[in-house]
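Q: Presented below are the structures under discussion, each in the form of structure tokens.
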Structure 1
Amino acid sequence: MQKSLENQYDELVLQLKSELNGDGFWSGRLSSSALATAVSVVALKINADNSDNQYVINGLNWLLAHTNDDGGFGDTPESSSNVSTSLLCYAAISYCGKENETAVISLARIESFLGKQNIELKNDRITSSILSFYGNDFTFSVPILSMLVICGVLDERACTKIPQLPFEFTLFPASWYSLFNLRVVSYAIPALIAVGIFVFKTRKHHNPVMSWIRNRAIQPCLRKLEKIVPESGGFLEAIPLTAFVSMCLITTGYGNNPFKAKGLQFLRAQQRPDGSWPIDSDLSTWVTTLAVKAFGNQMSTEFSFTQIEKLISHLKSIQYKNIHPFNLAQPGGWGWTNLSGSVPDVDDTCGAILALLDLYSGEADESESIINGCQWLTTLQNKDGGFPTFCKGWAKLPFDSSCADLTGHAVLAMTKSLEILGEKISSDLKSALNLAVARSIGYLWNAQDEDGSWFPLWFGNQYTKDLKNPVYGTAKVTIYLKDSLLCNSLGDRMKENIGLLLIRAQNYLLKMQNDDGSWGGSIGIQGTIEESALAVCALARNDTEACSLAFNWLECEREKNGLRSSPIGLYFAMLWYDEKLFPLIYSIEALRRHLKPS
């Protein structure tokens with residue numbers, strides 16, 4: 001069995017090496033998305049440029065070919081049907097496929113699916129159902145309802161029931177945003193402006209004072225929107241966000257805004273040869289740092305000096321050196337991709353710091369990059385001791401709250417930096433990092449559920465009752481804390497507390513293992529390569545029997561279905577995606593931690 005695992009490891013390593021791009025890092029491949037495809041074809045169709053016809057036709061044909069058996073649509077081809085994506089696909093197909101016989105059949109099937117969900121397209125329940133599903137978070141519900149109006153699925157009278165997004169508030173300093181009840185997440189400022197303007201211009205108004213204020217605010221808000229458009233034209237490199245903004249501006253007569261041309265060109269550039277669009281351009285920084293961390297102490301064994309130099313150079317080059325125009329984030333962080341629409345965030349900054357530490361050659365500029373990243377992290381910690389994704393203090397919606405997996409990641413990034421860089425870190429920053437680590441452990445102590453689990457932010461499971469994924473979250477935090485214990489920079493009392501957290505977490509993971517050796521999002525949920533491999537990483541060297549069962553399942557799964565990725569990723573507002581490289585990277589990490597521990 002040992003030799004067999006070695007062979008598996010070697011084969012998977014060769015496969016991951018073959019995925020390196022020409023610039024020496026990994027780009028990955030996000031799943032195609034029915035939702036992203038639907039909103040993109042509508043944005044291009046509304047633009048009424050004949051040169052876009054083929055983009056629209058190809059996108060429409062992809063949608064028609066990827067209806068689920070129940071007539072609805074899921075976010076990815078492997079996702080279960082859901083109401084939101086099915087409604088948006090219905091709107092896109094009805095708007096773009098009026099003379100297409102296949103489209104007529106598809107529309108009838110979607111209506112049948114929606115009917116079984118108690119959604120009738122000709123009544124007022126659509127608006128209330130969408131608003132109820134997303135609750136206090138208007139980030140996605142208001143754009144969905146706006147597109148239904150734009151495509152004629154809902155008439156303009158429905159706009160009276162669509163909440164008005166306060167786009168005029170974006171004219172205040174960004175530091176004030178957390179004081180307002182904006183009801184959208186921190187990164188959704190483009191949608192707040194464009195969709196807010198659409199709703200305002202479409203609905204009837206009864207307050208002349210607010211109407212005057214909002215009319216006066218439109219042009220300044222559009223100028224603000226123009227200032228934060230990235231070079232690529234894609235806000236956050238996100239296809240749905242960019243498409244929603246585009247269609248709302250065109251529909252309300254503001255298509256002459258310079259953003260429109262850049263935004264539509266971004267959409268054209270992101271369409272795939274099969275006619276589909278992914279949810280985002282890529283997660284290149286995330287998958288690259290995951291890959292480096294998966295190899296850990298084996299990087300110098302598996303990769304040449306030149307390959308390692310390229311990886312170091314790439315990571316240093318994409319660290320933000322200036323204040324970011326989108327959200328005014330300070331220099332020092334990393335975003336999820338090297339593309340221009342990216343914005344610095346905690347998870348990718350931690351990943352980049354840890355990858356640079358694994359690749360560390362001792363050069364001064366590497367140390368500087370890592371130290372600047374650590375300094376950036378200390379400015380993001382919330383009052384509760386946890387870490388959010390983008391912005392400190394935006395705790396009104398779950399997306400912007402502290403979360404366990406990001407906090408655990410930050411603990412390891414800060415602890416390992418203190419361990420490896422030592423005296424190269426100033427005494428003031430050392431004190432700040434040690435305090436941040438202590439506060440983070442306090443947060444993780446409070447955030448751990450009674451059963452030993454932690455919930456992640458960006459990942460879920462489509463088959464659990466609440467769509468959450470405690471197996472993924474617990475595995476990730478456990479991995480981070482286990483690695484932190486290897487650092488002498490932690491005091492004995494801190495290590496003791498972490499040890500108690502780990503005992504509870506690992507016991508939870510053992511209870512969640514399925515009889516076939518796999519892990520899903522919870523006990524009894526069908527296993528995936530991603531969740532199973534991560535659970536092995538968390539238990540490696542602690543429970544050989546559980547890991548042995550899991551390796552048997554993983555090998556059988558790969559032989560039967562290949563390295564099939566699963567839609568465990570959550571983009572925003574319950575929007576699922578999967579990434580081609582996740583199962584490959586996590587499988588390598590599981591085998592490496594079992595065979596070649598640090």
Structure 2
Amino acid sequence: MILSFLIISGLSVGFLSLQETRDFRIAKNLDIFLSLFRELNTFYVDEIDPDKVIKSGIDNMLKTLDPYTVYYPESDADDFTFMTTGKYGGIGSLVRGGGDYVVISEVYKGFPADKAGIKAGDKIKKVDGVSLKGMPTDKVSDRLKGNPGSDITVTIERAGKESDHVMKRERIIIPPVPYYGMIDSKTGYIRFTNFTQNCITDVKNALTELKKNNPEQIILDVRGNPGGLLSEAVEIVNLFVGPGNDVVSTKGKVKQFDDNFRTTKAATDETIPLAVLINRGSASAAEIVAGAIQDLDRGVIVGQRSYGKGLVQVTRPLSYNTQLKITTAKYYIPSGRCIQAIDFSHPNEDGSVGIIPDSLVTEFRTRNGRIVKDGGGITPDVTINPEAMSQISAELYLRNFIFDFATRYYWSHPAPESPSQFKLSDQDYADFAGFLKERNFSYRTITETSLNELIASAKKEKYYELHKDLFEELQNDIAHNIDHDLTIFRDEISGLLEEEIIGRYFYEEGAIAWSVTKDEQILKALEILNDKGKYSSILSGKSAPVLRANVPPASSGLYPSPPLTVHPGLRHSTFHI
């Protein structure tokens with residue numbers, strides 16, 4: 001008994017000693033940081049900005065942990081609000097870089113910019129009389145944002161002419177469901193893009209409205225959905241799964257963040273055949289929904305392996321109205337698996353992080369006994385990778401030739417009757433080819449670039465002259481012709497043009513409506529839902545997962561870059577304003 005007491009006492013003293021040592025190290029390093037900053041502020045040759053320097057230090061400290069633990073100074077309060085609620089004060093449009101001035105890339109239907117007659121393609125020259133020439137896109141975005149109800153005058157340039165547009169900023173709410181509708185007489189479709197506060201209301205409304213058409217099956221599209229609020233993910237699953245089912249649990253170092261989330265309400269429809277579409281951009285809460293649907297064998301998952309974010313963040317208020325979003329736990333979906341793909345807890349010696357190794361990947365079972373695995377996102381039941389875009393299409397898209405031609409087309413053509421009836425004519429495509437010649441469009445293929453690098457190396461090593469004829473023959477053989485490329489890849493290029501043009505007339509909703517009947521992943525989901533035998537066999541575990549193409553293996557700590565693709569309805573890298 002005495003011996004046991006001594007051992008326990010010894011352990012207690014050891015723990016307290018360890019804690020004291022840790023507390024001392026924290027206090028010591030904070031004191032060093034404070035004295036270092038005091039010396040910098042006093043003796044550095046130039047004046048330093050305390051806010052900027054300290055934020056840089058905080059940001060770099062947090063980067064040693066994971067990319068989801070983020071500090072928000074008071075000046076970024078609006079960004080934090082938008083991230084969690086989908087709301088901000090502004091004029092309701094997107095902007096992107098476009099030379100000396102930023103360009104409106106998309107206008108939200110019914111908001112101030114739309115009501116004031118601003119259109120995609122307009123250059124923003126001034127805000128309240130202040131020139132924006134050379135101003136970075138994010139800074140322009142900040143100037144356009146403001147308190148709802150405040151006045152703003154935006155000077156735009158269109159076709160070489162400037163005009164002022166006076167409007168009042170409004171509370172802009174980005175809808176989490178930009179589109180829903182019937183793809184055919186028996187299939188309902190919901191595009192769901194963000195897990196912001198109360199997004200369940202929009203998704204449930206979409207499902208309820210679709211059910212008025214008596215659909216026989218539903219497609220829920222969460223491709224490109226970066227996630228958001230965990231509680232909303234539970235509510236979304238509850239639309240398709242009845243009460244009393246586990247959806248997700250959280251476990252962390254601090255026990256107050258451990259929790260188990262279950263469905264609590266009657267489902268809107270817990271029997272209708274369901275397909276969930278995911279891709280590499282589906283993350284966090286989107287993965288909880290897809291993973292829970294898969295683990296509970298409630299629907300078929302179609303697409304590409306998801307991002308693999310199995311970490312939970314909470315927001316902690318700091319002094320002076322600042323905020324810290326901090327990773328507090330990992331989450332586990334119904335089968336018990338955590339789908340975190342990157343191992344931030346064990347960085348390499350150089351600070352880099354790697355994927356969860358295969359040796360640590362564990363098998364789990366769905367409700368019907370199907371094998372699923374942890375450590376790398378949600379692997380679809382039916383894998384289908386989109387085809388890589390041709391290089392000419394990628395060049396036209398990324399260098400804004402598609403966008404600029406759509407702007408010209410919009411101002412010279414009447415609106416089509418509906419998105420589904422619009423198709424680019426032969427004359428329209430010929431006009432596009434002429435537009436490219438007018439703009440002196442040219443590009444080099446990857447093959448040409450590689451050959452030029454080889455020739456440069458050959459010249460440097462004095463081999464070129466020995467094989468000059470061979471090199472010249474190769475150059476002639478692989479040289480591409482733009483007119484020829486425009487013919488070969490016409491269908492692909494026309495699709496990009498049609499989607500961009502339709503968005504000008506019918507906004508984002510119209511562009512999505514046009515795309516759903518042409519989207520390969522949606523068509524695959526339709527094929528599976530229409531084949532009740534295949535659908536049932538996948539969920540029962542009686543058939544192996546259906547593979548269209550294998551997902552490429554991960555390497556060097558992060559997934560390899562996939563072939564360039566353009567997700568329908570997601571057209572630009574932009575800022576909300």
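Q: One of 1, 2 was used to calculate distance in nm of label points 7 Å out along Cα→Cβ at positions 118 and 142, giving 2.7; which?
A: 1
Q: Another one. Where does the value 20, 53, 25, 1 come from, among 1, 2, when P(r) over Cα pairs in 20 Å bins from 0, in percent is the thing being computed?
A: Considering all the candidates, the number was obtained from 1.
Q: To test your reading of the models, identify which of 1, 2 gives -18000 for helix-only ellipticity at 222 nm (-39500 (n - 2.57) for each DSSP H run of 4 or more, over all residues; to 500) when calculated.
A: Working: 1: -18000; 2: -12000.
It traces back to 1.
Q: For FRET efficiency 1/(1 + (r/R0)^6) of positions 310 and 462 (r between Cβ atoms, R0 = 35 Å, to 0.05), which structure out of 1, 2 has the highest calculated value?
A: 1
Q: Among 1, 2, considering only distance in nm of label points 7 Å out along Cα→Cβ at positions 174 and 254, which has the greatest calculated value?
A: Evaluating distance in nm of label points 7 Å out along Cα→Cβ at positions 174 and 254 on every structure, the highest lands on 2.
Here, each number is a calculation from the coordinates, and none is a lab measurement. All of these numbers come straight from a predicted model, not from anything done at the bench. Cβ atoms are built from the backbone, for glycine too; each structure is taken alone.
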